[in-house]
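Quick heads-up: structures coming right below.
Just so it is clear, none of the values below were taken in a lab; they were calculated from the coordinates. None of these values were measured; they are calculated from a predicted model. Cβ atoms are built from the backbone, for glycine too; each structure is taken alone.
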Structure P
Amino acid sequence: MNLIIQGNEVATADLKHLAKLAGATAIESIAPNAFRLVGANTVPEVAPYCEQKELDCAFIPEGRKLADFRLVVMDMDSTLITIECIDEIADFMGLKPQVAAITAAGMRGEIDFKESLRQRVDLLEGADENALARVYEERLRLSPGADPLLARLRELRIKTLLVSGGFTFFTDRLAQRLGLDYTRSNTLEISDGRLTGRVVGEIVDGAGKLAALERVRGELGLKKEQVIGIGDGANDIPFLVASGVSIAYHAKPVVRAQATYALNFAGLDGVLNLFN
């Protein structure tokens, strides 16, 4: 196995200690603050040491290449972007604490996602639709490393699917801006320039995200092993489990427990460092 170590800052002493723990035969630099420990053994002592040192670690089979994958499926809020859009819309109404509390409980899996979304959208009733544009223009930022990750996926002609329990207002604009191939999300109902407190049609929850993955995978004729999933919340678990490789990105513990790998400190470009 290769042991990939990355983080905001990787000390030489930590690399040497980890190489000794895992019996690695060589240390290779992949990128700034990202290293490959070659010929490593999968020993349990590595993970707790890395957590203590705020480092991400992953045991990767030798020879696994990013080019072997043909589809990357990712969540939007707090994954591709740094914010929860619905919380920021609520902020313009002075309701962010109430909405954010429901968002957090839903992402931890404490509330059914559909019910949590209904509660939050209901609180937005009467909001000016211009709040959506203000969130997109003033507050929405891509997560660190998103641009290089997407650029590399385009180079390799790997398709991208953005699945979100958030809203089409944002996924549509991001798809056009970033060249994403597919999206699936919820549509806010708007009447006379104001949010009605409802969504249009069936709510896209964890099952909806999974259905979107299965539909696109079927259209492209792909196997599960050719899919990478990236997410952070409990409603991402269904599509993560259905991916050949799943990555919990700065995720809740319930998600990290079921993902193949976790990136707790590196940016989204840390995905690239996992593969040759």
Structure Q
Amino acid sequence: MNLILQSLSADITSLRRIASLVTPQQIVELSAHCVRCVDITFFDQEKLNQLAYQEQVDVYWSTSNKKLTDFKLLAMDMDSTLITIECIDEIADMQGLKPQVAAITEAAMRGEIAFAESLTRRVALLKGLPAAALQRVYDERLKFSPGAENLVRAMQSAGLKTLLVSGGFTFFTDRIKSRLNLDYSQSNQLEIIDDKLTGYITGDIVDAEEKRRAVERICVESGIAPDEVIVIGDGANDLAMMEIAGLSVAFRAKPVVRVKADVALNFVGLDGLLNLF
């Protein structure tokens, strides 16, 4: 078994102190903030995990030696995954309704409310908002998560197809798809009449099951096996597509997602995923 320890802040000395809990002591320094412990035969996993979390160090245990080129598709959630914000919460802020909408968003991401119901309720609160608010959110508030652009570039260089699949809105996914030169995107379409949001979604809602179906469709169309897919998400509505993936990654995710994912990146950027290969 191999162990990978990485952090945004902990230095090599700190990482080596955590690595001292495993044997044998064969440690490879991958960078100033990342080490790999090779061919481990003994470890106290619970103690190591506790210490690492206290030091804001991400831990990954692996018994495989997969290469990035063993995968052919990267599927990513958008809100609070590829980007730092929840777009609908920021749109609601233009109406002075962010606390109400954010509370519903949070409950949905924890899996306490069905996603379709939560989205319908949240979008209804946006009725009458000028459509120009969407551009303001994109221009003023939308930022990529740390390491997002590095990750996408590396995946593309390795030959992987890229999919942005979101319970958010096409206004944002279309622009991000173009900006990052992604291969595919799928999300929800806000209804706009007379330059104002109507409070409705047009077409079917992209919920957890539709996210899974989107990944499956691309796999069939491109001749990709599910175990050749990497899926990254943070909320309960990402679990269905994560379940069918060869590698599922929880990025700064809700507890219900972290415990079910193959990899949990709690502290490092998205490009921390690259250190696992």
**Request:** Check the numbers for FRET efficiency 1/(1 + (r/R0)^6) of positions 46 and 142 (r between Cβ atoms, R0 = 25 Å, to 0.05) across P, Q and tell me which is largest.
**Result:** P
**Asked** For which of the structures P, Q does the calculation of Cα Rg over 2.2 N^0.38 Å, for residues 94-149 alone return 1.30?
**Response** Q
